[in-house]
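Asker: Alright, structures below, take your time with them.
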Structure I
Amino acid sequence: MDELTTLAPELIAFRAAAEQGHITRAAAELGIPQSTMSRRIKTLERALGQPLVQPHGRGIALTPAGRSLLPGLRRALDDLDSEFGRLRGEADPQAGLVRFGFPLTVGPRSTPALLAGFYEQAPRVRLILHQGHGGAMLDEVRDGRLDLAIVTPPPDDLDVVPLGYQHLQLNVGARHRLAKRRSVRIAELADEAFIAGPTTYSVRRLADQWCLAAGFRPRIIFEGSEIETLRALVAQGLGVALLPPAELTHEGLVEIPLAGGDYRREIALVCADPATLSPAALRLRAYLAERRDQIGVAPRGKG
């Protein structure tokens, strides 16, 4: 690797000479004197221990060693050029790449609406989106697979921009005994069948914690990773659920505020280190921070 780094100018000179078939034209292409071009090719030949070019009429031709070297060298230099171009593009706040994650339980309508607004401001920025549960996305931020992510709860080891809170609510079917109540205490749910997300979801862990504090362990009859499917099961009268406010309408679903405690969870925007973010990622970070009151809040609509 050290030798490759040292010989980079010589390798570039050899490629130019091979493609031009002429030392003078290759030197002009690179903007260097002909003597420098010849010297670089000789240096490369000495390093490899064999000639790469030979005189041919008024120009040059490749030796067998030169013909063997050229295809791989061309691919390597083209790959480097492509990678440099990609990195330069990512450094452009108008046309970079941002890898952004948000939870399945936060903003199925409001987050896409915010991203649409960002796209209007920065149509050349490319977004790679990922949805998952908070724990998995935190790992992806830590190891660099994601630039930014909305998570809940925020961790202690990442850069955090607080976005606010989501108040969890009781979800019941329209014919449920509690459907007409204005509020419900969790202790009143001790005999209910619950529909919930996996234990890897923060909303599930909070619900379990609050039920245990109220003196009972929830009886889970359906468990699934898709929150809107859980709401649909509740709307069918199959059980109750403790979930964030719905952004999509489900016929037959009733949401009831919880009474007797502070039943909410914190939402935050996280990254590993703002100093390492690309200009495009910093731009999205600032955009979302300025609109933090819109995260997880959207006009109701039929889904």
Structure II
Amino acid sequence: MTWTTFDVHCNVSYDQCMESNGLDLDQLRAFVAVADLLSFRRAADELHLSPPALSRRIERLEERVGARLLERTSRSVRPSVVGEAFLERVRTVLEDLDDAVLGVHELASGHTGRITVAAVPSAASSFVPRALARLAGRYPAIRSRLLDGSLQATAQAVLGGLADVGIGFNDSPIAGLQAELLGEDPYVLAVPAGHHWQGLRALSLQELHNEPLLSLAGGSGNRALLDEQFAQAGIAPRVIHEAAHIWALTGMVEAGLGCALVPAMVARPAPAGVAVVALRGQPLRRKITLLTPVERRLTPLAQRLLPELRAAFTT
């Protein structure tokens, strides 16, 4: 496939313009493949070309740009200094073109595609499905996949490319991810039916001192965040039972094993057999963040999901 363009570069000082031809996309893709795989043989296999045909494409590209892009020896190949700089430009051009083609395909086919979201369980069971439903309402032909897991699992899914975007909490930096603050989610006290605190509108943190509590296990992100905020308030919670997952924790509250601090989004609405009491004075809270990869461009479909996630969180 050959993409021919005519770029006009004008020198205002001398009032001169010069015209330049575009480059062959197949040659550009061949160059990227060799630079990524550091092997003519593997790149030829990936592109379904013979090694001589691949070599000819690289040679023609180097002739066109007027510089050696790859340093070759009998045993290795790697981008030259010029090739390294050219490689980043080429990646951007090809990614922009792929996005444009995908956008045209979406328009022609009624917006098809697949979107995968990774989210912590509380978000995966509350506002994220609403965002996916809104997106599906606009583009009925799309397919969606929702992965729920710990904060660590969510981050790894986005970093590893298993998920397009993620929903986590807290704003501590995670290497390789951009964290956009969606808002805050306060913790509330979930109490079992018949508990002496049922019916109260709010409690202070100090009133929880020495109260037997249920909690998520020590390795969870929520537990670590709560322990940190309790320590800042000078309170040592008395945890008597633990659960690995938030829904197991609310089930233990419903069974009458005790009270537990849970994210407010989990308790809206409160599960059957569970009452919710707000915290006053020094409320505990977490920051809900939208996680996107730093070094990977979002697909057009993922870009369309972002405003839906923002809107769903606030409603």
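Asker: I have 19 for relative contact order in percent (Cα under 8 Å, 6 or more apart), calculated from one of the structures I, II. Which structure is it?
Answerer: Working: I: 22; II: 19.
Source structure: II.
Asker: Among the shown structures I, II, from which was the value 2.6 of distance in nm of label points 7 Å out along Cα→Cβ at positions 241 and 265 calculated?
Answerer: Values: I: 1.2; II: 2.6.
Source structure for this number: II.
Asker: Sticking with this structure for a sec: Figure out for me which of the structures I, II the number -0.85, -1.27 belongs to, where log10 I(q)/I(0) by the Debye sum over Cα atoms at q = 0.16, 0.21 Å⁻¹, for residues 129-272 alone was derived from the coordinates. Please list the in-between numbers first.
Answerer: Details: I: -0.85, -1.27; II: -0.98, -1.38.
The read-out was computed on structure I.
Asker: For mean count of other Cβ atoms within 10 Å over residues 121-128, find whichever of I, II sits highest and give me its label.
Answerer: Values: I: 14.5; II: 22.1.
Max of mean count of other Cβ atoms within 10 Å over residues 121-128: II.
Bear in mind that the values in this text are calculations on the coordinates, not laboratory data. Bear in mind the structure is a predicted one, so any value in this text is a computation, not a measurement. Cβ atoms are built from the backbone, for glycine too; each structure is taken alone.
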